[in-house]
1. Given a value of 23, 20, 17 for semi-axes √(5λ) of the Cα gyration tensor in Å, calculated from one of 1, 2, which structure does it belong to?
2. Compute FRET efficiency 1/(1 + (r/R0)^6) of positions 82 and 154 (r between Cβ atoms, R0 = 25 Å, to 0.05) for each of 1, 2 and report the one that scores greatest.
3. Can you tell which of 1, 2 yields 1.0 when distance in nm of label points 7 Å out along Cα→Cβ at positions 74 and 114 is derived from it?
4. Work out the source of -4500 here, i.e. which of 1, 2 gives that when helix-only ellipticity at 222 nm (-39500 (n - 2.57) for each DSSP H run of 4 or more, over all residues; to 500) is computed.
5. If relative contact order in percent (Cα under 8 Å, 6 or more apart) is calculated from each of 1, 2, which structure is the one that comes out at 21?
Structure 1
Amino acid sequence: MDKPVFWRRRLIKKTIDGKDLYIIEDMLSEDEKSNIETRKENSMFQRKHKTLINDKDDYWFSASNFKNDVTKQTGLYKKSLKLINRLYKGEFKLENSYINSLVFGDITRIHTDNDDNNVTVLYYINDKWDPEWGGETIYYKDNEPEVSILPKKGRIVLADSRIPHAGRSPTRMCYKTRYVFILKFERIK
């Protein structure tokens, strides 16, 4: 696949049931990564977010929400929006953004972010991540794992919001919290 001209790093495309996702390495500068790390360090995480499964069970997780006007100042937002508009052939606006955190024992479920043709951006924050620690984001096709992505610092995923997925909790061997900065974009054209 040809890389967009404004892109100088590795871009991998995967397609699941006709829906695209992209894995990108090193899109942000060291300063942009540092700014996100500072944002995470200064965040207050609250265990008040929930994912409804089958309209009956709810699973709580910790997150720290951000105002859209603040997120729009980040390099992650600016570069992601430019790439999304080009790769997903449309126009999008930021719907919401937050950093979620998972620790060993947190319950996660397979879900979609919504049923519309929107895009979710994941940015993995942790400085170091050992593959033995788990914490992968897994994308599914027909309830079977199709793509598994390790939460490596600086890695970014752009994914059609209709692809079933789950951010898995770290294993018992992990002594760290898994942090992911999430930006959800709504298609406007």
Structure 2
Amino acid sequence: MKSMLIFGGTGQIGLSIAQAASQAGYFVVLADIKKPNVQDDFEFIAIDATSEVQVKKAILFMLEKTSKARCGCQLPRRYKVGRIEKTSPEELDKLLEVNLKSVFLVCKGVVPIMKWQKNGYIVNIASMAGLRGKQGETAYCASKFAVVGLTDALFQELQGTGVRISAVCPSSFKHHLLKNI
């Protein structure tokens, strides 16, 4: 059975991916802080992706349902617009916790399982802000550049293991994502 675990999946992008994956025959688990407002064929588990314990809880939930961790997709996102002089260190910490730490924790949790299975695909949803800076979005851009860098480094670490990883910078990626899983 093809399966997909989507962290931060109850927003517009996550639900679009979940619906497309479900239509393509995937068993889908959404892991997020809040339950989606849609009645679809998804399993749901309430977790905070900035907690390593809760990320592991979601991974175990998926393994109980399907016995495999084949595809993971991550969309945890916090957005803060503001010039650097208007961004507090606390706001930067929260951005990095949600936008980067959660991605790191999910990768750390699923990589050993996928390597053992010799199969898997991790998709980290970054942003166009992770490819080029934008005035007034300094901290947000920094957090998304970090996701792209983490993904690139992990891509190199995973060579020859059967596990693939990509960072997607949204514009129109839904069909590309499912085509390459």
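1. 1
2. Top value of FRET efficiency 1/(1 + (r/R0)^6) of positions 82 and 154 (r between Cβ atoms, R0 = 25 Å, to 0.05), among 1, 2, belongs to structure 1.
3. The read-out comes from structure 2.
4. The read-out comes from structure 1.
5. 2
Bear in mind these aren't lab numbers, they're just calculated from the coordinates by the rules spelled out. Please read all numbers here as calculations on a predicted model, not as lab measurements. Cβ atoms are built from the backbone, for glycine too; each structure is taken alone.
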